[in-house]
Structure P
Amino acid sequence: MRTAVRRASFLLLAALIVTPLAQITMRGVFNVPLAGAEELAKYFLICLTFVAASYVTREGGQIRMEEFQFLLPPKPRWILQLAIEISGVAVFGVLFVASVVTVTRNLNSVTPVLEIPFWLFFAPLVVGSLLLVVETLAMFVHTWRARRPEAKQTVLT
């Protein structure tokens, strides 16, 4: 699943780059604007943000204030890491439930220009928040089983 998320993120990043490039080329070279390119680029940005978030979490890219954590003794640091991870599960869980409720209440709506169905437009939020719940829960379980804090420390070069 993580490999699929990573590959989908790369494809979405490519689509996010190619869409404005195509719009600039069509408008600048052929004097024919690409209708809906801005809305499509926004959609790809939304997809990339929410789908790739779980991959970023897995790789340790979320802000965790590791420099502050490193100043704490091991036991309080472990408890703090557990609290951060369980808080993440709760927040992402609320986001998931809220996104599902929003989608179910607006099933007949569409976006203004491209008329993308609302459920499809919000699908990245639903999928991304669910993936974040699962990934953050996996990190919590890993930290709990380890019975010690993660030794990772951010080093800027």
Structure Q
Amino acid sequence: MGNLVWHDLGRFISITASVYAVWSSFWGFYFRKFFWDFVGGTLRDPGGIQPAPGAAVFITLIVKAPIIQILAMILGFSLLAVEWSVPQIKGTAIHRSFVVRIVLLFFQAFLCILYYQGTNASLWSLIAIGCYTRAQLLGEKMEEAKENRGRGGRA
């Protein structure tokens, strides 16, 4: 049996999470719902849960203007470009760095958990963060990084 290559598993999960993030942000444009509106909300007989007054910022950024959904979509497309290694990014330090991917996935998880449709994308992003963290702890290197060793920046 072979060894599990954690960064490859993290890459596939990250691609899945980023596709989820882009797709959920499309749906978030049409069905705008702040996911955490039930925390501190008031239950009214005609009308359901009314969000707490402290959630006004999130209501503005998610329901009134879909700023969070737009940012999640941009971040999802950016992560897809890094993970699928677009030719302009392939071989750069951003493409080879696990830390950059972990940080981008963390921001994607944070943005996607705020609106209702992005909860799956957020959970998968957190799982991909765990895989990349495990790869970093085990000292794994990407194949592209191994091929570029000793080249001194020449193409």
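Distance in nm of label points 7 Å out along Cα→Cβ at positions 8 and 112 computed as 2.9: which structure among P, Q?
P
helix-only ellipticity at 222 nm (-39500 (n - 2.57) for each DSSP H run of 4 or more, over all residues; to 500) was computed and gave -25500; which structure, P, Q, did it come from?
Details: P: -25500; Q: -18000.
Traced to structure P.
Given a value of 2.5 for distance in nm of label points 7 Å out along Cα→Cβ at positions 96 and 120, calculated from one of P, Q, which structure does it belong to?
On the way: P: 2.5; Q: 3.6.
Derived from the structure labelled P.
For percent of Cα pairs over 29 Å apart, which of P, Q scores largest? Write down the numbers at each step before the final one.
Values: P: 35; Q: 30.
With respect to percent of Cα pairs over 29 Å apart, the highest-scoring structure among P, Q is P.
Identify the structure, out of P, Q, from whose coordinates distance in nm of label points 7 Å out along Cα→Cβ at positions 24 and 40 was calculated to give 2.2. Don't skip to the answer; put the middle values down first.
Working: P: 1.7; Q: 2.2.
For distance in nm of label points 7 Å out along Cα→Cβ at positions 24 and 40, the value 2.2 is produced by structure Q.
Here relative contact order in percent (Cα under 8 Å, 6 or more apart) has been calculated and equals 29, so which of P, Q was it run on?
Values: P: 29; Q: 36.
Label of the source structure: P.
Hey, distance in nm of label points 7 Å out along Cα→Cβ at positions 16 and 72 derived from one of P, Q reads 1.8; which structure?
Values: P: 3.1; Q: 1.8.
Working through the options, I get structure Q.
Readers should treat all values here as calculations from the given coordinates under stated rules, not as data from a laboratory. None of the values given here were measured: they were computed from a predicted structure. Cβ atoms are built from the backbone, for glycine too; each structure is taken alone.
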